[in-house]
Structure I
Amino acid sequence: MEELLKKLEEQQIKIDAMYVSVEKLRKYFLWTLIVTIVTVVAPLIILTIALPFMMSAISSAYGGLL
């Protein structure tokens, strides 16, 4: 009986360590997702907003040549 309690206690310690490890991994994945969104999606949104202004500026600059 005492041996069983000892094994259960050892398992609880290992489960607690696994929980800490999984939480660190979850936070790492969350920050990876945030950085990916900032570096990929944000420039695409900015480009879709800026592209019409850039096209009009280019067409007005080269309007006489075309």
Structure II
Amino acid sequence: MGREFGGSKHAIYAWKTKHGGMDVPQAEKLKQLRDENGRLKKLVADLSLDREALQSVVGKNGWDW
């Protein structure tokens, strides 16, 4: 089965295990959502570092936060 589509049986099995009953559009949407989730997590981490840095500066200057 796998060779006729240019992939190994292991790759086909791994894809089926991961994506079960999904069709191609659903799998593509899942990938887009995972990519967006990764970008959002990075954004939250960056903003958290910025906030921490600003709080440090405010604390050193004696301002109340």
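Here, each number is a calculation from the coordinates, and none is a lab measurement. Being a predicted model, the structure only gives us computed values, none of them experimental.
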- Item | Test item: helix-only ellipticity at 222 nm (-39500 (n - 2.57) for each DSSP H run of 4 or more, over all residues; to 500) calculated as -26000, pick one of I, II | II
- Query: One of I, II was used to compute Cα Rg over 2.2 N^0.38 Å, and the answer was 2.60. Which one was it?
  - Reply: I
